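Structures follow.
Values quoted throughout were computed directly from the atomic coordinates according to the rules given, and no laboratory measurement underlies them. These numbers come from a predicted model, not from an experiment. Cβ atoms are built from the backbone, for glycine too; each structure is taken alone.
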Structure P
């Protein structure tokens, strides 16, 4: 592990780790997860940039909610005992929830104030991330977010909500556009 990765981990462990534990989350590496009833998972991931070096590093927070019913219909492959952000039915970067509504990345340099970075990371997750996770912790409450994802997730959500006509409209729209997903839409629509 690089020195800068160790520093990002130190920042995570300064305040965020305690916040997440107090809210019932478990930690694995830079991932925090909480399992709810029915196999639903809430996830928080601290992602370092692939361009980090020892003089300049960036990291952000990814949020996700995993619904097993949706994954069963549209997921690819097997999910481990704890899903990851790419497995999630709905996900969001913390910056999309902050007032700036941008892809927000914290910057870490040798001159950075670790305490300030740790406090800002924890406060951002507490103020924006945890409320978003709570507000999207069921398919019913996450319906708008889910239907804003890819068309297959939107169709699966409509089916779970009992609206097969809406699901059919979504799939037929994919088929009529002749997109690269057309063959998948045709086979998925036959289920």
Structure Q
């Protein structure tokens, strides 16, 4: 024991079970020599019952813990300034410089074939039903119900898409998207 730096803390033969005339003892409870000066109490505790037929051994050590000089500061994500986050991640786009484009001659237009009703229905059916809706606020599940019944809204969509292709103009609504960053657990934070 001495070569390992261990000391016996309990008196050999200490009774830890005394039931129906039968006794059990414990002879060795070992700990490091370095902890010997920190012992406040080390004895059988008769006052604690732990649903066991053996008695517990009370161990009290006096340990002085040094206070940290400067605790690590952690980000309080609940108190983050949402407006600042929005400005940093989603700044207003700069005004486009169109001075190098000649407004008198339109660019060469590409011709596209007309969009069929089946293409619209197939695109709607491929959309995940429970994703967040876009700016129009119409959930994909509602679009799917309209497409399943070949509602007249599908014909309206065809007319809008064909007009966009013919004129070369996309509605502002088609050019907007909403991106939401979510804080995930783990070392990489936002994903």
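Comparing P, Q, where is relative contact order in percent (Cα under 8 Å, 6 or more apart) highest?
Working: P: 17; Q: 11.
Top value of relative contact order in percent (Cα under 8 Å, 6 or more apart), among P, Q, belongs to structure P.
Taking mean count of other Cβ atoms within 10 Å over residues 84-91 for each of P, Q, which is largest? Mind showing how you got there, number by number?
Numbers: P: 20.1; Q: 10.4.
The maximum falls on structure P.
For which of the structures P, Q does the calculation of helix-only ellipticity at 222 nm (-39500 (n - 2.57) for each DSSP H run of 4 or more, over all residues; to 500) return -11000? Don't jump to the answer; show the numbers that get you there.
Values: P: -11000; Q: -7000.
Label of the originating structure: P.
Figure out for me which of the structures P, Q the number 10.3 belongs to, where distance in nm of label points 7 Å out along Cα→Cβ at positions 12 and 108 was derived from the coordinates.
Of the options listed, only Q reproduces it.
Quick check: 0.00 is what I get for FRET efficiency 1/(1 + (r/R0)^6) of positions 20 and 76 (r between Cβ atoms, R0 = 30 Å, to 0.05), calculated from one of P, Q. Which structure matches? Before the final figure, lay out the partial values.
Working: P: 0.60; Q: 0.00.
Going label by label, the one that fits is Q.
Taking percent of Cα pairs over 23 Å apart from the coordinates of each of P, Q, which one would give 49?
Working: P: 49; Q: 74.
That value comes from structure P.
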